[in-house]
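What follows are several structures.
No lab work stands behind these numbers, since they all come straight from the coordinates. Just so it is clear, the model here is predicted, and its values are computed rather than measured. Cβ atoms are built from the backbone, for glycine too; each structure is taken alone.
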Structure P
Amino acid sequence: MPRAWIVKVLLLGSGPLAALVFWSAGFWPGVVERLYAEAFYPALGRVLAGFGALIPLAWGELLLLAVLAGGLAGLGLAGLRMARSRREGLRSCWRGAQWAAAGVSGLYAAFVLAWGLNYRRPPLAELLRWPVAAPRVEELRGLCAELVPQVNAGRDQAVLDADLPRVAAQAAEGYRRLGAGLAPAVRDVATTPVKPALLSAPMSWSLTYGMVIPWTHEGLINRDTPAPAVPFTLCHEMAHQRGIAREDEANFVGYAAARIHPDASFRYSALRFALAESLAQLARVDPESAAALVQGLDPVVREDYRAESAWAHRRRSGFSRVQARVYDGYLKSQGQKEGLKSYGRVVDLLIAERRLRLAGSLPAALR
């Protein structure tokens, strides 16, 4: 068998094998935690962080662009051959389809190995041994009432920096201060700073603030992200880099790291995120209380929210709606049954943190 066929067969087989491993891992989250999250993933992270530190751009993004360019070049070549000879063109298309299928299969296998198995870790609340339950209405009111003055005070102190690389370089300080506050769920995994995305325009069209390239563990942030959301977004993507795959959990870990950051802009970004999510839930069950709390916000804070909403409204399009449906399906395929709605589940963790704080049993690093 020619060497190319051996490579092709191995790649084609790797995807289904990875899918079987991913499915099976759902039955043994404890094994995933010990063998993958505690051992393999941090070791791989150290290697990838070394590569990521070599250049200021995200090399994973460059590789994805190269793959896309190669695919387009292959389609163009097949078209030229088709123009010369229909039979030769069809043969070229068939070979190209085989390699495309092999490439997709191999990329999926690499995704599962490099990052995807983090979805099979035990839930964050289970690792932290936090009792998480659906919040009661009075708890939501209490959380929002606490957050409103904190957000107002945070906005007074915050100086929002437009220099993305400089802000990104500061983000790790929040995780250093977090220390063992969320152990053993969050570990000190080697990462490179989150980098401004080359493809920021498509990210804006899809209303995406940030993302992590799973094959390289590199975090990307949209250069056009509204300034008040930048610090929290950085910490959210850094949570993903540290193996926190589920979106609600990455929201909470990112919030925790930003809220204890020494820079006021990080604290404000975290608090305004938490307030927005909590008010959204409160508005569903007690709209009068939610409206009254909104009136207590400083006008500058309300303007920050209004400007961000206008930013999203200007960019909302058919592309963003399609992207949202695709990402919703992706999240569901990774075990997050609520899809995009899982982002809002962070409020359950915020309420659990509040319960522990009121009971005096919250870890010192989180107070």
Structure Q
Amino acid sequence: MTSLWCAFSVRKIIHVDMDAFFAAIEQRDDPALRGRPIAVGSGAGRGVVMTASYEARPFGVRSAMPSATAKQLCSELLFVPARMDVYRAVARQIRAIFARHADAVEPLSVDEAYLDVTAAAALAPATAIARQIKQEIRAETGLTGSAGVSINKFLAKIASDLEKPDGLTVIRPEEALAFIGALPIERFHGVGPVTARKLHASGLTTGADLRAMGFDALVRRFGRHGAYLWQIANGRDERNVNPDRLRKSVGCERTFGRDLSSRAELESALLPIAQKLEQRIRDAAARPRTLTLKVKDDRFRIQTRARGFGAPILDADRLHEAGRRLLDEADLARPIRLLGLTVSQLEGPSPQPDLFDDNHDA
């Protein structure tokens, strides 16, 4: 076991995941909300829960859940409007704390980031660094975050979720193989419900099962994904913490207060989406060459239609016109409850969002 881990043990990776970030800020700023089940988002019409406080979660309230469903689950649930400017300001405070301690910081989303503290760990243990980061977050923002510490990204991210909220979990090199061996395959990143069913059908339920099946058999049965699963099952994740990780896409979508049926309504509804998307493209300094239209009907069937362009598409008028043309390719027979536009094949810098893009459900 020692020889397996010698190549990886020099790396010290921390994953920090803030606890119910948006909801925690609201409870911090309004004492009347503390200790009560709250959801950040709109409780009216077809609103969606952006994030739920820990008091709401035992009732089954979760991010991305329709507000109507959340209220059915928890009759005392309070909805609080989102304040994105406040969340971004707090997030910048947190990122500044990360920068004091880490050799490199890779933001993942509004409320989480990877930190490489390999060099810093020469002066203090990685666990002590993670504890200090958590203490500074609490002292400077009044919030809590959970941290995972290990030898690679995969294990650090899994660890940060084990003792929420306000947790600190360490998976040491000598513990890693046993930990992964007992890990259900549903906890492996990239294994969704469909893949999980296929793995279960093959008698594979844990990391140990994947190791026992072997590399060649996994590749024969599951292709490239099988190779990935074998690598992770053996603790091999050599991805670097990359502060310059590029976005792959930028998008906006909108769920309507009532279903839209006419073509004129749909085209009109696309315009503000295109305008908001233009601003996000400019904020990201991106030059996209592919546009994708997303359509969800009243039965929750989702369609996507995409088109590539020879030159970057940057302004709202071109985005709107391209979206209208993609509507021609979609099945609009049923009333439509959601439209979205996403651009990809991004040229230019397009760095990872400033920790805290409001397109994320915290």
Structure R
Amino acid sequence: MATNDLPPVVRRIIHVDMDAFYASVEQRDNPELRGIPLAVGGSRARGVVAAASYEARKFGVHSAMPSVTARRKCPELVFVKPRFDVYRAVSRQIHDIFARYTTLIQPLSLDEAYLDVTEPLLDRGSATAIAEEIRAAIRAETGLTASAGVSYNKFLAKMASDHRKPDGLFVITPRMGPAFVETLAIGKFHGVGPATAAKMNRLGIHNGHDLRQQTREFLQHHFGKAGDYYFNVARGVDNRPVNPDRTRKSVGAETTFERDLIVWEDAVPAMAPLFSKVWEIVAKSGRGGRTVTVKVKYADFRQITRSRSCAPPLASLEMFEEIGLELLRPVFPAPEGVRLLGVTISNFDDDTRSHPAQLALTLG
């Protein structure tokens, strides 16, 4: 048989997703919080829920919800401040467990990742057996539960991990894949947000079966480059590899204020910790960013962004602050009030480690 005639290798992909991660860590570490509706985040008027326990989710509380809304939905809701240093430490424990089985790990966040176990370091006979062993190790070593999905591609592995949450495992085989997708509501598709789901509904696309009836050209016309993705996943096809070398395209931070900012004198000190936080992450990465973007959200929730790029990468925190503040200065005074400010570095130059002289050019 010629090399070109060999059948394609069927990947074995696991998607692991921790159950209510931040909230579960807090309930693990404080027995008094177990079994009660819990939100991690700020309880103040301008606060936002970072994570909600499953007890809170029963009331309709979810992440990114304003704290006042969450409190209205669940008056008994208990708020705790996030402890990101603890969450990062637990995340490292979990990723150490992943690393026993494969080097092909693509983290999506602190609490979820894709693993390619097509050729595992420790073979347990099947990807399902590996997923079960990983879940058991996470429970034994961290005291937390994880859900896992197993399939032949990333899209279906992600769909599978959502299927039996919390503390569940679901497998979608190549034979099951297309039929599973057909029954899936369009709003459940990974990569289809509320706005896209609403647009698809207007086009008569309500589930995977409807999506599969559309031509590639139709989907490209209405959804641009994403049309190819939708066309493929409607057929259970997703050829994206698990990419362990995926790098962040941007680093940013933002904060919502207890009271609206109106004058420039209040904005400058409010931005200082954001600049420091973002620069610390970028400096540790050793990569230089060329573009600074500031984000402004007004009291009426109207939002604007302003960006500036420089030829050589940013060389110092001072330069970062200078550009960021220059971008922000024309916004103030803001009589309508500013409720949120943010700043981001993007457009990274991966070669800056090997070109220190280039960085020095920007210091003059």
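One of P, Q, R was used to calculate distance in nm of label points 7 Å out along Cα→Cβ at positions 231 and 279, giving 3.9; which?
Here the read-out was taken from Q.
Output the label of whichever structure in P, Q, R has the greatest value of relative contact order in percent (Cα under 8 Å, 6 or more apart).
Checked P, Q, R; max of relative contact order in percent (Cα under 8 Å, 6 or more apart) sits with P.
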